[in-house]
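Heads up, there are several structures right after this.
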Structure 1
Amino acid sequence: MSFHNGDSQPELDRDARVHGDLDDKATVQYVEDERAKYEAHALATMPESLRGLTDEDLAHEQRKMVRKMDMIIMPIIAILYILNYIDRQNLAAAKLQGIVADLGLSTQEYATAISILYVGYVPFQIPSNLLISHICFAVVLWGGISACTAAVKTYQQLLVVRVFLGVSEAVFFPGVVYYLSAWYTKSELGKRIAGLYIGQQLGNAFGPLIAAGLGRLNGVHGIEGWRWLFIVEGSATVGIGALCALIMPEYPHNARILSPMQQDLAVWRLEKEAGAGEAHEQISSRRGFILAVSDFRVWALVWAMMMVQTMGSINNFFPTIVATLKFSSTTTLLLSAPPYLLAALYFYGMTWYSDKSGKIFVPLMVCCALAVIAYVIALATLTVGARYFAMMLLPSGVIGPQLLLYKTVNLHIARPYPKRAAAVAMMNSIGGTAPIWASYLYVDGPHYYVAFGCLLAATVVFVITIIWYKFYVLGQNTLLSGSPDQQKEAIKRGVTQEQVQLGWRYVGY
């Protein structure tokens with residue numbers, strides 16, 4: 001049994017090709033030795049239920065199992081993620097439907113209402129991710145809180161609701177990324193995380209469309225249209241979240257949607273890829289958090305995410321930016337949808353390329369190029385055609401890097417699981433502090449010189465950071481391919497002994 005049946009084989013050959021070393025006999029021998037170690041480890045840890053299967057049987061069972069996972073898990077996650085972004089972006093749509101006038105909000109007060117969501121969202125990211133168990137409960141909770149926005153009468157009440165909305169949403173995204181990484185191998189994970197971001201863009205696209213439709217309820221039963229927006233969408237989130245809680249499986253080792261043999265296969269294929277799986281993890285959540293905080297790689301990715309979140313802060317004001325085209329509020333909401341639909345298609349193609357080629361750095365640079373083009377156009381002109389072209393590029397350019405950074409942290413901080421969970425939460429929380437202050441940049445319309453200038457600067461800093469990170473991980477790969485002393489040095493910098501034994505490498509850069 002050779003175990004060359006797909007996505008769990010270490011990427012030793014590709015790593016050697018990247019560095020041009022396959023002509024070196026010592027490197028070839030090293031690759032063969034590491035593959036032998038890998039296969040011996042895989043055989044030693046193989047569950048009894050799988051030992052009688054051939055490679056072809058294993059490949060067939062794995063394809064069947066992954067199809068089942070995709071048909072049950074991914075639709076649930078996609079629906080919940082769409083609801084998450086519809087509820088989160090409602091305030092931007094409500095601005096065009098009169099919430100600012102009805103509550104008497106100033107420009108600064110509206111910016112505070114946007115940013116204060118992250119005051120609740122950010123601090124609860126890490127503790128919530130260390131206690132992940134009830135994602136759907138969080139969905140029901142935030143749906144109810146979002147619906148309560150319809151009842152606010154004052155600016156102060158709006159702030160209180162927004163803080164609690166942030167707290168209730170804190171568990172969702174890092175929890176989902178962690179959840180998916182406990183089901184899918186690294187070669188499968190990219191497309192599934194892309195599915196999250198496609199869901200995000202669909203939520204961003206459908207949100208304005210739904211808001212435009214619900215705006216017709218303005219005055220029905222004496223209730224303003226923006227209040228109907230929160231009532232209807234919040235109530236829908238509560239109902240759908242409760243339904244999904246009944247059918248969403250937990251983890252592979254105890255999932256009722258899998259047969260006992262499929263449970264063994266699901267756990268084993270992750271174990272042989274990068275170490276102990278969820279059911280056998282010996283590291284506590286507290287220890288995983290300490291390991292993440294003390295890892296330089298995690299902080300580098302956190303900083304990169306902070307720059308990307310600064311770029312992405314424009315999402316909270318996107319209908320406002322579109323409104324600079326001087327169309328009616330309904331038309332503005334309708335025009336806000338196509339850029340996100342284009343981004344959904346772009347993300348699918350980008351992640352398909354990333355998964356097929358194994359590259360992360362190249363699509364990151366492409367996203368940054370799109371963002372820079374959009375910023376420059378937006379700064380330079382108010383012409384409707386050129387400005388809307390820039391708006392069509394913006395979601396693809398500013399949100400795409402988030403997707404690739406989450407893929408990076410799940411591949412590069414692979415084990416232990418609790419450390420990876422804490423690393424994802426740190427990226428999403430500390431990196432997510434950017435929208436708190438970035439919300440105050442959008443004050444000098446219609447050009448928004450300060451906002452687009454800061455976003456452009458953040459993009460440049462991000463590019464510099466990622467180029468540095470590329471050379472850092474290439475240097476670490478050299479250590480991992482070197483002598484035992486060099487490998488020990490790599491272990492000091494965050495790689496586990498088990499990963500070294502499996503021939504693990506930093507990929508994508």
Structure 2
Amino acid sequence: MEEFNDKQKPKPNIVYFLPSGDFYYQKAQDVMGRGDLGKAAIYLQRAIELSPTDAMIYLQYAVVELEQGNVEKARELLLEADRLEPRNPETVIFLAETSAGLGFLEDALYYANLYLDFDEGGEFTAEAKDILDFAHATLEKIPSEEPNVNRVYIHEQERARQLMEEGHHEQAIEIFEQIIAENPFFWSAYNNLALAYFYQGEEEQARALLREVLHGNYGNLHALCNLTVMAYYAKEDEELVYLESLLIKLHPYKFEHRFKLGATLALIGQYELAYKWLKSLYKNGFSGDGSFYFWLSHSAYFAGDEALSRKVWTQLLEVDPSKEGFEPWVHAIVQEDDLLRDVEYIQSLLQHDERSERLFGLFLLEKSPHKHEILANPTIIKVEEYTAIEKVFLAFVLGRDLEDEAVLKPLFQMVEVAEILYQRVEPMQIEDTFPFQMWFIICENALDQGYAFKNTVALAAAVEYMYQSSRAKVTKKLIAEEYHISPQTLTKYVNELIPFLPLFRP
């Protein structure tokens with residue numbers, strides 16, 4: 001009998017099993033019947049990966065998350081289900097329910113009314129009407145921050161706010177005070193007037209107004225947030241802790257209030273809570289100005305959601321390209337002992353009596369991860385007291401377009417020398433600041449005398465040699481080699497700078 005070789009052996013019929021989204025959906029149904037919601041969620045997550053356009057899977061996954069108390073996650077899933085299959089009665093009624101539970105009362109009203117529009121008399125009609133009653137009753141209990149105000153005054157307030165943003169604080173104050181005199185319960189005018197006084201440096205007057213708001217309109221969120229910001233900038237830790245304890249208990253319903261609360265919490269470093277409020281707005285399609293994306297990106301990053309942080313930062317740069325370079329992940333890698341993180345030190349320089357110290361402060365401000373925080377405090381930089389060169393330097397720090405660059409070239413050269421020195425000590429420590437202080441003293445006198453600041457590398461070498469030689473024995477040859485210039489060139493620029501030191505001024 002002839003034996004079969006391998007080629008003659010019959011091959012078994014192999015059926016490969018490729019699980020689908022429906023397979024895992026059914027597995028989830030089975031374990032749900034046994035009460036294992038955790039395993040059901042795992043199966044439904046896998047089902048979505050395999051069938052990402054099946055609205056029913058998203059709906060079932062949302063139900064499981066709701067059963068586990070994860071209302072925010074459930075609402076996200078329901079929104080996706082509604083996008084894939086609009087006007088599904090179950091999806092819409094669950095959206096109305098979750099929106100009400102999370103405080104999105106306007107959304108709750110929308111989805112409940114939407115359900116009644118296309119399925120009145122349906123299975124969930126009673127639930128929809130209950131949600132409408134709840135949302136209306138809750139909204140009625142929320143104290144109105146504004147009485148009925150003539151639109152003329154509203155337009156006047158907007159004009160005053162515009163003046164305030166342009167720096168015309170005194171004119172804005174006059175308008176706000178007139179509005180309040182004729183509308184004593186127009187609380188937003190009080191809040192804006194308080195900010196105008198704060199920008200003028202009249203902090204006590206600003207706080208008194210905000211307390212007046214809280215006395216007349218208890219719980220006014222804008223007043224609480226503004227008081228918190230003022231306490232934060234004033235370093236009043238005890239008051240800040242108290243106000244922070246109030247803010248974390250708030251659960252605002254209006255989108256603008258959630259934004260205000262989230263931004264304030266992000267500013268004071270409460271990133272987890274800030275992320276919660278700002279992300280809830282983002283998920284609901286809220287599109288604010290650049291500050292919304294700025295604070296959402298920062299809070300997301302420090303709350304651990306780097307993917308969303310980077311996505312939102314891209315959106316921010318589309319509306320405000322000037323924010324490039326201030327990404328939260330860039331600042332996070334700056335060493336903790338880096339002087340650029342020392343807000344109090346930089347502020348002390350910016351408020352110093354000597355112009356050279358203020359110039360040094362502006363140089364550090366341009367690099368600091370806390371640049372926007374410092375600039376947001378109107379009591380730090382008194383522009384009206386700045387000299388012309390300081391105002392130009394500040395405009396440079398703010399990224400403004402500067403005209404007549406030929407005239408401003410000495411300023412740019414001055415900054416370039418400081419940049420070269422900075423690259424040699426980065427990250428800067430307190431002991432590294434002395435050569436910079438000497439350099440900006442030199443600059444103060446040199447600018448007044450029209451010095452051109454040619455050959456920035458040689459000037460940086462001259463500053464380092466002048467500083468080091470005043471404290472230890474160092475040769476010009478050594479410093480010249482480090483800067484790749486000749487000792488003769490170094491000597492030339494040392495001789496040019498020495499007359500600008502205070503000791504040698506006539």
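Every number here is computed from the coordinates shown, using simple stated rules; none is lab data. Just so it is clear, the structure is predicted and the values come from calculations on it, not from any experiment. Cβ atoms are built from the backbone, for glycine too; each structure is taken alone.
A value of 23 for relative contact order in percent (Cα under 8 Å, 6 or more apart), calculated from one of 1, 2, originates in structure 1. Out of 1, 2, which has the highest value for FRET efficiency 1/(1 + (r/R0)^6) of positions 316 and 436 (r between Cβ atoms, R0 = 25 Å, to 0.05)? Comparing 1, 2 by FRET efficiency 1/(1 + (r/R0)^6) of positions 316 and 436 (r between Cβ atoms, R0 = 25 Å, to 0.05), the maximum is at 1. Given -23500 as the derived value for helix-only ellipticity at 222 nm (-39500 (n - 2.57) for each DSSP H run of 4 or more, over all residues; to 500), which of the supplied structures 1, 2 does it correspond to? It was calculated from structure 1. Source structure of the calculated read-out (Cα extents along the principal axes in Å, 103, 102, 42) within 1, 2: 2. When mean count of other Cβ atoms within 10 Å over residues 236-243 is calculated for each of 1, 2, the greatest value falls to 1. Figure out for me which of the structures 1, 2 the number 2.2 belongs to, where distance in nm of label points 7 Å out along Cα→Cβ at positions 92 and 444 was derived from the coordinates. That value comes from structure 1. With mean count of other Cβ atoms within 10 Å over residues 108-115 coming out at 21.8, pick the structure among 1, 2 it was computed from. The read-out comes from structure 2.
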